1. Among the shown structures P, Q, from which was the value 3.7 of distance in nm of label points 7 Å out along Cα→Cβ at positions 298 and 362 calculated?
2. Comparing distance in nm of label points 7 Å out along Cα→Cβ at positions 82 and 242 across P, Q, which structure shows the greatest value?
3. Compute distance in nm of label points 7 Å out along Cα→Cβ at positions 154 and 306 for each of P, Q and report the one that scores greatest.
4. One of P, Q was used to compute FRET efficiency 1/(1 + (r/R0)^6) of positions 130 and 338 (r between Cβ atoms, R0 = 25 Å, to 0.05), and the result was 0.15. Which label is that?
5. Among the shown structures P, Q, from which was the value 0.45 of FRET efficiency 1/(1 + (r/R0)^6) of positions 42 and 274 (r between Cβ atoms, R0 = 35 Å, to 0.05) calculated?
6. For distance in nm of label points 7 Å out along Cα→Cβ at positions 138 and 234, which of the structures P, Q scores highest?
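Nothing in this text is a laboratory measurement; each read-out follows from the coordinates by a stated rule. Here the structure is a predicted model, which is why all the values come from computation and not from measurement. Cβ atoms are built from the backbone, for glycine too; each structure is taken alone.
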Structure P
Amino acid sequence: MDSILVRGNGPLNGDIEIAGAKNACLALMPATLLSEEPLTLTNAPRLSDIKTMTALLASLGAEVSALQDGKVQAMSSHGEINPVADYDIVRKMRASNLVLGPLLARLGHAVVSLPGGCAIGARPMDLHTTALEALGAEIELKDGYLHATAKGGLKGAVHHMRFPSVGATENFVMAASLAKGTSVLENAAREPEIVDLCDCLIKMGAQVEGAGSSRIEIQGVDRLHGATHPVVTDRIELGTFMLAPAICGGEVTCLGGKLSLVESFVGKLEQAGISVSENARGLTVKRNGERVKAVDVVTEPFPGFPTDLQAQMMALLCTAEGTSVLEETIFENRFMHAPELIRMGAQIEVHGGHATVHGVGKLKGAPVMATDLRASVSLILAGLAAEGETVVSRVYHLDRGYEFIEQKLSGLGAHIERIKS
């Protein structure tokens, strides 16, 4: 199993390219099941999760080709579609559940295994199933599989979600795009990835209004056609790499970055003493002073502070002046990186959904273990600012969400390398 070796070596400077959004691409790819015509995605990230989704779609009968070194995903679902999403593939990735809505809309039935992914807490499928049941689906859990049918096809309906789940919103919108009549989703997720999916569906002929708000209205159509669509910039990779000069010092421009994708996050960086400026090339980040200031953080659905940046933000606050409190409101098991940061000299106390971080002058390199995707990159960031060497093991998590991270950070002057097992 590979590991990453990081040596703390001072400020980082230069430009870093931000990839297309993993979470957007993983929702866009299943949309190919909604049409017999080709769907082409540009600016696709080159990640193991994308390969997993490719394998899943291929198992369902779709044709998927990675072009231009993987930055273009050319897909077609013109042939016979298999309604069964098997456990052996679905268990690898939570986003596999996003084939459920398209399969129901296309075929009127689907059998989809309960998904896997990072062990960061409960992500209940009932948000998905109740949304699809509102459209007329009948869903039963048997032997670890969701057996879904829509006799006579899906029908438009009004549904209010008890929590603005991104995945459930995506499943509902895709399914409703081919349902009969008008559908309304209330308390919908507002993330940029939702807007990106809706923009793509509109290019395919769907009638969708309200994306980016808490109320999305979909007028079902008889069929969707093909389209070409660029994947939106990855706001989580953007935020992660913005933290590199914040932690290490220096000045970095994140190419393609937009303030609108990370406004709440940037607000916290500025409170901590980090300057962020938007320009035609992207977002430029620079630390003001030797140490950042302590700030309190509460994770919330978009447009609030992203849960997917909480671990990385904690790494920054480990060396801040003062005491910070981080409250995790989305996933109950998302402080598993704290014990690893403590191994590096951090002073962190975790009580339920709250973590209190007492800033220290300097972290020290140590062998640490990644517990999930975002935790793994938080340990790399911490290692970049620590004295000595840090070895991060179990980095297969990292490859699910960050493409060529060693090369990108090395381009800024970081000492980082992959150790092959």
Structure Q
Amino acid sequence: MDRIAITGGVPLHGEIAISGAKNSAIKLMAASLLTDEPLRLTNMPRLADTRFLGRLLQRLGTELVEQTGEAGAETVLHTREIVSGIAPYDLVRQMRASFNVLGPLIARTGQAKVSLPGGCTIGARPVDLHLEALRALGATIDLHEGYVYAQAPRGLSGAEIRFPFVSVGATEHTLLAAVLARGQTVLHNAAAEPEIEDLAVCLNAMGARISGAGTSSLVIEGVDRLHGTTHAVIPDRIETGTYALAAAMAGGEVRLTATRSDFIAALLDRMEEAGVGVERHEDGVTIRRGPERLRAVEIETDPYPGFATDLQAQFMALMTLADGESVIRETIFENRFMHAPELSRLGADISVSGGEARVRGVEALEGAQVMATDLRASVSLVIAGLAARGETVVNRVYHLDRGFERLEAKLSACGARIHRIVGDGDPED
């Protein structure tokens, strides 16, 4: 099992180009099931998660071609027909978001059998909202032996759906199903993340009629069919925020390009409050930090445009070296402080109680062996390692490969002393 070794204490200087958004790309790939014409996605990230979903889509009947065009990495997906309506456990379990093929399969063929996604290291994250929304659209849903059996032989019908709480996954999934439903669907208390707006833009380019994307109320006028299109995946805001925090942690000056600073406005505001230099550009942001110590600040995770839960672990790493005590409140996912004990192995002073963590800044971190527990937690350990004295070795970095493209290369290009130890085993396994 691969590991990543970091020798800390080197300021970063240079430029990092941000990849396409993972959380957008995987939902856009699922949208290819809704048409028998090709969907060409540009600015595509090359990640373990996109490979996982690609294999599932091929099992369902999608022809998938990865290529390099003028705009960089592209993926062309062409589902002339659905050859199988079954998404088996051995494929769905590899990535939770692959469950979202259920809605497109029902919308296009009237039936599907999709494995439940199973447990998650950062909380239960049940799919109840997804299934209730599909039922509201007219699907018959049965659960047994770990699978969802769904049928809508006469097609789906529009409905008015009010989510009891904001759910990105349920909003996206309902969009993917409702575009081919008869009549009008209205989603209340919908998520407003940029990735949802990106999905709506793509679906509209395919012939859907969606309005209100980016707000809490979405209106979908169902259409009979969708056609192919070419669509550029938006920049990854979580990758943008992660490298911004990495530059702040290590010190130096790094310009992040091919991205949008407004996607991470809540993070940049907190970073400025902590004393980090932030310069926003039309195509990205520059992060500067000198030798002065950071100030402790408080954050609370919230749905977009609030502070992203997917940046909470990385921000906690930054606060381990701040002057004073910072309070970090996690309101989105339970059990999402598993990185705290690993940061403590590096010398951080963190106490966790329920959904709140208190981080008392220390003078310095010391390198150590640490264990990645999930995608965002693993990259927080890399960020901490950039500033820790000596060598930090992050184990189980397959989590990182799910969501960060060429992470070592991007950081190395800015001067970081970081490298991958391939297949060297995991001391905890």
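1. Values: P: 3.7; Q: 2.5.
This figure was derived from P.
2. P
3. On the way: P: 2.6; Q: 4.1.
By distance in nm of label points 7 Å out along Cα→Cβ at positions 154 and 306, the leading structure of P, Q is Q.
4. On the way: P: 0.15; Q: 0.50.
Source structure for this number: P.
5. On the way: P: 0.65; Q: 0.45.
Considering all the candidates, the number was obtained from Q.
6. With respect to distance in nm of label points 7 Å out along Cα→Cβ at positions 138 and 234, the highest-scoring structure among P, Q is P.
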